[in-house]
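Only the coordinates and a few stated rules stand behind these numbers; no lab work does. Keep in mind the model is a prediction, meaning the values are calculated, not measured. Cβ atoms are built from the backbone, for glycine too; each structure is taken alone.
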Structure 1
Amino acid sequence: MYGFRNEVVVSDDIPKELLELAQSKRSELIEQLAEVDETLGEIVLMDETPTNLDIADAIRRSTIALKFSPVFLGSAIKNTGVQPMLDGVCNYLPNPAEREIQAHDTTLPAGAPQVALTPAADAPLVGLAFKLEEGRFGQLTYMRVYQGTLKKAMQLYNARTGKKVKVPRLVRMHSNEMEVCISISSLFLSF
């Protein structure tokens, strides 16, 4: 790898001057979640104190149901709050295997029903190019692979233009470093 060194700092103690504010905000969080999550609402109605696991599960259920939006604050430049945000993505958002993903089959006429996708490496490739960037590495196309495997020198069909495009090289980006790849599959991207 590139010698990245992640240092995880864990502190369970809340400074005394912030303890009252933290308790007040935790109570507010529980109240808001109890309004949108039935399970946590029952715990609150029974006058029980929800555990951290109960709260985390309620956040996940409510976020997936589109009833609650967790917000994280931080700064990537100062590496403040980045790890909790990444942990929140893993803990509160559904992984690709938990969602049904559908796409239009470009070989069928317009208006044809959508086709369900499965995160299988041996299935036909389906991906979405969501960002183009011109920088010090040349032109980069950021792509989400939903199904199949993307390989170097592969011919891709661009559904928007109707043209075929050749994949010159594959890389994984790590901040400002690049890792050259042979192939990228949907199995790698599933959590």
Structure 2
Amino acid sequence: MARPIASDHGAKRAHILKSAARVFAQAGVARASMAQVAAGCGVSKANIYHYYDSKDALLFDILDSYLKALRDRMQGLPLADLPPPDRLGRILAEVLHAYDGMDAEHKIQTEGIALLAEHQQQILKGYQRDMVVQMSGVIAACAPDLARDSAKLRATVMSVFGMLNWFYMWNAGADSDARRDYAQLMTRLTLVGLNGV
């Protein structure tokens, strides 16, 4: 007979994911051990292995949960009735708010994805691709001339993500108002350049 799932299984799993992400971010994914993860979670190593049979399984679940939720949050925005510049502003604000409290998960993406099995990498890169495609569509709608040059459009989209992705590095602890204000600044900067700021 299968062992029943404890009523607090989801809460314990969420605690492990959040705590493990912090350990990975501080120690580096490759260097962090499951013993360090267990200590960071305040549980025994055996308890960690009850939830995850390997460090790779744990790492994948952290990144899969984080990136899927971020992708779904972006794609779930009600944007259809908005003009393209307002769509861009809504997406930028949503991403910055989604990043709130997720610094560790965000930080371990680059190192972490590269350490996973190819099929796992493809799943995670698929979420990233979906977000890039959405952002590309909105930026192309804002600047139709740019849409005709795929290399320039991609460079613009990745530059926008770059500004979003490094926000946490120099604005740690930003509150909701600061995130909204930065999203507005980024929107103006993206749409009209320095003269519009």
Structure 3
Amino acid sequence: MANEAAVRKLLTDIRACTACGDDLPHDPRPVLRASTSARICIVGQAPGTRVHASGIPFDDPSGDRLRDWLGVDRDIFYDDSRIAIVPMGFCFPGLDAKGGDKPPLKRCAALWREQLFEALGQINFTIIIGTYAQAWHLGKSRKRTVTETVAAWREYMPQAITLPHPSWRNNSWLKKNPWFESDVLPVLRAEVAKRV
């Protein structure tokens, strides 16, 4: 585990990164939060348009839903001494033809992810949100679909838990999978409460 000064330097370097500048429809603005004391890490896809504008992760309705799922308020959620937030891509990748976010750029993970997680060796509970994060963090233990991976959440405990994205775009998924709210969320909230 790296010391606090080394982690602060790494975060400064990441926040100054412009490696994907030519592939983005805007200036790079890496968004993440971390420290050497956080024991929980939330890993998701990439910032959206609102997060790109504010520089605050999950600063949108998806964040409101995620905080409800976790059972924490904004003060705890944004206390990086308790919770790290490390998306697969640190910059908003732009919109696709259907108006959804493009996938996170792969270069970001290749440049930064391994050294950042090595520095954050104190993390003991990872909340893995969506396809891209599940692919990187679970590797071959990931199931065929997000639904199957989330349904297999017990396999990844107690080190990690798998979630769908908290976006409004997943409202129909949540209605079709009521077990997520009844079975997964109580465990998620209990695990978070133990660590914050």
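Given a computed value of 3.9 for distance in nm of label points 7 Å out along Cα→Cβ at positions 148 and 180, which structure among 1, 2, 3 does it belong to? Each step should come with its number before you reach the end.
Values: 1: 2.5; 2: 3.9; 3: 1.7.
The read-out was computed on structure 2.
Quick check on the output: 48, 32, 17 is Cα extents along the principal axes in Å, for residues 52-107 alone, derived from one of 1, 2, 3. Which one produced it? Considering all the candidates, the number was obtained from 1. Structures 1, 2, 3 were shown, and helix-only ellipticity at 222 nm (-39500 (n - 2.57) for each DSSP H run of 4 or more, over all residues; to 500) at -23500 was computed from 2. Computed over structures 1, 2, 3, relative contact order in percent (Cα under 8 Å, 6 or more apart) reaches its largest value in 3. Structures 1, 2, 3 were shown, and mean count of other Cβ atoms within 10 Å over residues 44-51 at 10.8 was computed from 1.
Between structures 1, 2, 3, the greatest calculated value of distance in nm of label points 7 Å out along Cα→Cβ at positions 36 and 172 is seen in 3. Out of 1, 2, 3, which structure matches 42, 25, 22 when Cα extents along the principal axes in Å, for residues 100-163 alone is calculated? Computed on structure 1. One of 1, 2, 3 was used to compute percent of Cα pairs over 28 Å apart, and the answer was 47. Which one was it? Among 1, 2, 3, the structure yielding 47 for percent of Cα pairs over 28 Å apart is 1.
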